[in-house]
Structure 1
Amino acid sequence: MDRGTVYLYAPGLLGPIPPQARSLVDVRPPHAALLEILGRGKAMNSQVPPADPEAGLCVLLGQSRDAEELPLGELLLLAEGRTAAEDETVFRASPVQLVPDRDQLLLFGPDSLELSRNEAADCIQALNQTYVDDGLTFQAHTPHDWSLRVSGHPRLQTVSLARVAGGPMVDGLPAGEDSREWIARLNEIQMLLFSLPVNQQRQMNGQATINGVWIWGGGKLQALEGKAWSRVVGDTPLVAGLARAAGTAWQPLGRKAEEIPDDGASLVYFDAMPAATDGERFMAWQRELDAVCSAWLAPLVRRVQQGRLQSLVLDAGSGTRWEYRRHHRWRFWRRQGRLADHLLVREDT
């Protein structure tokens, strides 16, 4: 059996974190494999766009269009074995949190909401009841992964959530001939969602409100050129949809590296790490970092050192990827350094 390779794509694994948090990152036993890869592996430029995990996934699976033109909505349908009709457009429609900040609204993605399945269902029901006569159909594929099916083909230029998240909403509003109508509709959706009982309950519980929907990714699905992956591994609907589009075997993450065979080329995707924007989220990021190091990096590095795998590639969505091969373990002259030295720091803190 030919030895295989594993490409582990884990956006956010190396941050960014707040500058003051660097001193809080202590090296613990789970980090040994990560430091082995970063310190002794071969660093190379990554082909995936930094800070946009979904666009990065599409690139790795042979999709080369701009992030705003990616068929993310249709891929969500494809993950369930369904396809869009010729006379409709399917957008990605993410639930977001809009926070007043002086004279503007800041937009934060679904990871700031921690929605339950029932909460998402309540929002979807209200949206569909309101816009049924407008030819709009919302669907929650998971609590955080929503799509919007629109009759016809709106003339819109949209901006990906990754480009606007954490910043002013106005910087990413849709443009194009139909943009005025859609901006007005997005404002209506804000007021509708804010008034829902589910949001009133969340406010009473001290939780963030679901007060907006962000649409983008309404491109038409085309046959992917395809990368030579033997299998694609990941838990999000987008991963499953891309694997179907590329004609590649898909399997859920399972949280066990042992489930990845030694042969062929495996692409393993971890959903974006928690954004370390405050103390609580920093701790969540650190727990996830430890889990990835223990459950995945440590056993995969061991399999490379044993000669079972030819190589392991780690891509943290930072613009650099590291390839680790068996002979790299003998690079004793290369100091591994501190984990904090390899982490990205947030520039907006």
Structure 2
Amino acid sequence: MLSGISFTLVAVVVLALTFDFINGFHDTANSIATSVSTRVLTPRAAIIMAASLNFLGALMSEKVAKTISKGLVQGSVEQYVIVGTLVAAITWNLITWYYGIPSSSSHALIGGLIGSSIVYAWSLEKVIWTGVWSKVIFPLITSPIVGFVIGLSIMTLLFRLLASLSQQVVNRWFAKLQIVSAAFMAYTHGNNDAQKSMGIITLALVSSGVISTESGVPTWVKITCALAMGLGTSVGGWKIIKTMGVNMIRLQPIGGFAAETAAAAVIETATYFGAPVSTTHVISTSIMGVGAAKRLSAVRWALARNIVSAWVLTIPVTALLGGIITAIFKAFV
């Protein structure tokens, strides 16, 4: 056994992989909801594709993982702080999954980390607020807006370019193209989302002295997180798929292609800059933008309002949960 490995550290790794697994089935809808709802892919084929490309994407970068492990909290923390972070995020994910609400797993994790760290240090200074603003809050606000605008723009452009073609011809073309866009979306989801768990495990390894602060994400962490994400995706989050792919707006293959292309472009750009954005937020607003390009009434805005409310609540609620759990641990340590 390596020096520094303890029961608590093992518990953190298990919890992080559990979060990653839940993130996979909670956010499966991000990759495949539009493809399933337009019947371009069967649920089984869509899940297999999404799981495979989530796994591949998770291995491709570690910029987002470094943001989580180094860019949000000053110095090291006790392992129970990370346990509090993960329990808060898992709890919120399960609640929102149960009610079919496509909330952000990313911001659940970040909210839990912020709340746990503040209570651990009994100080706001433990949190790197410049990092929280530049890597979390700013992208949280801008990425859904950009997703909406790009989705609206792509759909509007496609309407104009293909106005002379019949719906049957358009559906036939985009039934194939949407498979490509769904694959791109699944890849970007793995590339951004799986890195959050990688970052949390790396933070735990640094805090326990197993690896140094200068070390990157260990290869075994990348592989296990990628596997957990892929396995979670293979389970499928059908309630959220229904919310995003059916209840929010009725999509045709061309709309699914536009929404997935817009969202994947935004997410991949964020990953390049190491920003842990919410893939859920981006694909949801891209779908809204696609619907709005047709007509505003095509989007079920009441449902969209409920989804946005959950987004606003995610960080404060998980910060509170993380803080409470950490306070309980701290009282007995």
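To which of 1, 2 does the computed value 13.5 (mean count of other Cβ atoms within 10 Å over residues 198-205) belong? The correct label is 1. Each of the structures 1, 2 was assessed by percent of Cα pairs over 25 Å apart; the largest value belongs to 1.
Supply the structure label, taken from 1, 2, corresponding to relative contact order in percent (Cα under 8 Å, 6 or more apart) with the calculated value 39. Provide the component values of the computation, followed by the final result.
Working: 1: 36; 2: 39.
It was calculated from structure 2.
Looking at FRET efficiency 1/(1 + (r/R0)^6) of positions 78 and 182 (r between Cβ atoms, R0 = 41 Å, to 0.05) for structures 1, 2, the greatest value goes to 1. Comparing distance in nm of label points 7 Å out along Cα→Cβ at positions 46 and 286 across structures 1, 2, the highest value is found for 1. As an exercise: helix-only ellipticity at 222 nm (-39500 (n - 2.57) for each DSSP H run of 4 or more, over all residues; to 500), calculated from one structure in 1, 2, equals -25500. Which structure is it? Answer for the origin of the read-out: 2. Calculated for structures 1, 2, distance in nm of label points 7 Å out along Cα→Cβ at positions 110 and 142 is largest in 2.
Every number in this text was worked out from the coordinates using simple rules, so none of it is lab data. This is a predicted model, so every value here is computed, not measured. Cβ atoms are built from the backbone, for glycine too; each structure is taken alone.
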